[in-house]
1. Tell me which of 1, 2 gives 93, 62, 35 when you compute Cα extents along the principal axes in Å.
2. So mean count of other Cβ atoms within 10 Å over residues 40-47, computed for just one structure, reads 13.4; which one of 1, 2 is that?
3. Could you tell me which structure in 1, 2 was used to calculate relative contact order in percent (Cα under 8 Å, 6 or more apart) as 13?
4. One of 1, 2 was used to compute helix-only ellipticity at 222 nm (-39500 (n - 2.57) for each DSSP H run of 4 or more, over all residues; to 500), and the answer was -2500. Which one was it?
5. In terms of Cα Rg over 2.2 N^0.38 Å, for residues 112-199 alone, which of structures 1, 2 is highest?
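Throughout, read-outs are computed from the coordinates displayed, never taken from laboratory work. Source: prediction; values computed, not measured. Cβ atoms are built from the backbone, for glycine too; each structure is taken alone.
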Structure 1
Amino acid sequence: MKIFTTKKSLAGHLEPFRRDGKKIGFVPTMGALHQGHLSLLARGQQLSDEVVCSIFVNPTQFNDPKDLEKYPRPIAADIEKLEQAGCDVLFSPEVNEMYAGNEQWHLDIGEPEQLLEGKFRPGHYQGVTQVVYKLFDIVKPDLAFFGQKDYQQFLVIQKMVELLHLPVELVMCPILRQTDGLAMSSRNIHLSAADRQHALVLSKTLNWLKQKFDPGKIASLRRQCEAMISAEPGVRLEYFEIADGDNLHNADRHTKKIVALVAAQVGNTRLIDNVIISD
């Protein structure tokens, strides 16, 4: 695996692939890699000739400086995992390589920025689009791979690609879970043993909903799901929504593509999860 820390050196490596018409795949991450990230890499390897993985903890998408400070950065372990998985290229820049001075960025993403995560983390998606645009501009990938766990983020990046007419195809890859159902997340390392048990209520509730789903009872099903999660000790529900998978509006009996999304504080750790009910 080749490791690059500057835009110029990475561009020099990728140019021959582009010139020869090879497909470049891209997996952007903030590190603290787990099997979920590696599944994105594996999908990239199936569909691309050269796969670039980036590790960059992007400061502009954190609302809370403490959250940025405590975000895990086990770079040596991450490099080892990527090498074992056969990754071709790691791009791991410093902040001053990605940002010059006091840069301004605003992209009018519209509704997806205001709903759910956008409501609880104002400004977050401006930071996400800012850094993903920069990374797309550097890597110039044909395909970019993102996890379903950040479902709303995928919609936001899709909107950015449309608005800015970027020549990249986005690929959403399924959520990977622990054997007990917990969605894999870099934040899981912050969960105590008790928190981790309590956190299972999120995936259990989503699974229950998928099994019981009835398009004529959406309102009452949502209330039941909210009650199940709120009853769990150590868990503070932020939202539970049954939404249209294309725009995150509330789903109704006529909605074709339905996704259920949840966010909650478990102990001191904020977790998100979702399940696609119908597609």
Structure 2
Amino acid sequence: MRSFIAPLLACAILVLAACGGGTSSSSSNNGPISGNWQINLSQQRPPAQLSVSGFLLQSNNSLMGAVSRPGQGCAGPVPLAGTVSGQNVTLSVNSGTMSLTGSVSSDGKSMSGIYQTLPEDCTRGSTTGTWTALQVPPLNVNFTGTLSNSIYMQLVTSVIPPAPIMVSGSLSQSGNIGSANATLTGTINAVDYPCFKTASLNGTVSGTSVVLSVFSFDGTQIGSIGVQGNPAILSVGPTGTTLNGIGSDQSGQGLTLGTFVANQQSGPCPKLIDSNNVVREDDFADVALMF
């Protein structure tokens, strides 16, 4: 009886292993090219710099995802599909109105090649050029950094520029589902800053572009870091990732606190009167966060 059961158990194990193909890497979307990508394009005629950003999913040799194309008059996210074979890669954006061919680096963290657009593309005409792409690491990280050139702190200290405000915190990024962006949530803590001690963060990342809303402890939005059309920018280097935004010029790319609507200004900072006898409780500052 024992010699009869053993072969049956062996066969059962082999059958289960074969059935396990449904969860094997062949159906996984976690290939090395899966992730958040910033794709920069150099158009030849007329010379122009364009960009595409979003998330890719790799399953075996197939790629899929979605990208956004800021600043080019393109409406909304568009689908992306492609293939990868060895180091060779092809990408088709928006059902082929833009096509990219090239190669992937050996570590899967960068790509480059040539591209072409059709007249139907939102770039309005057939164009060609070169492209480079960088994979942006997920922002599931703690950070430290500074808020510098704070306009409010100039009033507090009468020093120009005022000393940088030291900050720290954390960010968490939602999973990759092949969308044009992913959700970010987190907190930011500031040292000796009258406008807030701790605030919540909620926003999105697409490629190197980050937009974050800043909320007080009671859930009220008090400001932002980056805005649509002028986001804060991630810089990826060999020693880590940084998030930078110039906000002291009031462009919205850095930290903006408070609102000014119909001559009514409000914000989270204690009220001060500036040199123009205007009550201020808002702030604009440059942001530099190190991950």
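1. Details: 1: 56, 41, 39; 2: 93, 62, 35.
Checking each candidate, the match is 2.
2. Working: 1: 18.9; 2: 13.4.
The value was obtained from structure 2.
3. Working: 1: 17; 2: 13.
Here the read-out was taken from 2.
4. Values: 1: -12000; 2: -2500.
Attributed to the structure labelled 2.
5. Numbers: 1: 1.27; 2: 1.73.
Comparing 1, 2 by Cα Rg over 2.2 N^0.38 Å, for residues 112-199 alone, the maximum is at 2.
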